[in-house]
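Trainee: Alright, structures below, take your time with them.
FYI, it's all coordinate maths here, none of it is from the lab. Only a predicted model underlies this, so the values are computations on that prediction, with no experimental measurement involved. Cβ atoms are built from the backbone, for glycine too; each structure is taken alone.
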Structure P
């Protein structure tokens, strides 16, 4: 009786491992929105990591989250680190490229609940008094992350956070 159960479980495990191995290592999550404000005004809210906390979708998940800032106040080298509850984990982000009012790139390092290093990018395009904002994150999945992604849709999970953040960025930017 035990042998057939073990055979079925072994087969299931092999199928999961094979499916995970077939998944791409690279990923890209992207969301966009339109804000009725000048590109420079929207850009400035992202280029200053202290202001980033005003619209970040993760800031409200842990009101007691510890934040530290280092480097210049804005632009390349501006950095923040966070230490929070199990909803936000811990990590840091550093602006690595800043081209006003078009592009901001950040190095995003997660320490907990998992270790990962990803690239985050904001692209701003202005037209007729509005700004189209594209927020993306790219990176590589290790094998454990590939297995996790068989059961959890990371694009949907993180994409929802991006959508919430863009809505909050829009509300703040349009209010001023």
Structure Q
């Protein structure tokens, strides 16, 4: 039986994460409103595409990648539910959102520890993402808008870091050599 080469699902997951993160954090910076552009991207690319990438990572035996992409895909679905189904129980208040973001920050900080065995690119993505979640939580806990704006700048950086990581993997793989250092 011939060995079948499986494609790398990580670029898809990183693109879903990165592009959606950029859009949301342009909102956190105060540059664009929270609109269906962010919600649609969050559901389709941030949620669905990352979960698909996560399942494919699990299938290839990559627990870290599978957990990361599936969890962050679920994050996007849960965030959209929080935004658009507030009348089902009670709308999320800033304290509840602060704890929600704090828990994601803790998860991400522990995932960052796992990146210490990965590329520098992956370390930058997870390190900046942990900082982003903690800043967003602090912004919600305190209600200080400038903290959320700073988080937005960190988030745009995080998103572009993931975009770079995805494109680096794709282009390096296509040329079968290191063109973009990761």
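Trainee: Using distance in nm of label points 7 Å out along Cα→Cβ at positions 87 and 119, single out the structure from P, Q with the greatest value.
Mentor: That would be structure Q.
Trainee: Also, I was wondering about something else. If distance in nm of label points 7 Å out along Cα→Cβ at positions 7 and 39 is calculated from each of P, Q, which structure is the one that comes out at 3.0?
Mentor: Going label by label, the one that fits is Q.
Trainee: helix-only ellipticity at 222 nm (-39500 (n - 2.57) for each DSSP H run of 4 or more, over all residues; to 500) computed as -12500: which structure among P, Q?
Mentor: P
Trainee: Rank structures P, Q by FRET efficiency 1/(1 + (r/R0)^6) of positions 23 and 143 (r between Cβ atoms, R0 = 25 Å, to 0.05) and report only the one at the top, that is, the highest.
Mentor: Once FRET efficiency 1/(1 + (r/R0)^6) of positions 23 and 143 (r between Cβ atoms, R0 = 25 Å, to 0.05) is worked out for each structure, P has the highest.
Trainee: Between P, Q, which one scores greatest on Kirkwood radius over Cα pairs in Å?
Mentor: P
Trainee: Also, I was wondering about something else. With mean count of other Cβ atoms within 10 Å over residues 47-54 computed per structure, which member of P, Q shows the largest figure?
Mentor: Structure Q gives the largest value of mean count of other Cβ atoms within 10 Å over residues 47-54 among P, Q.
Trainee: One of P, Q was used to compute log10 I(q)/I(0) by the Debye sum over Cα atoms at q = 0.16, 0.26, 0.28 Å⁻¹, for residues 79-150 alone, and the result was -0.63, -1.06, -1.12. Which label is that?
Mentor: The correct label is Q.
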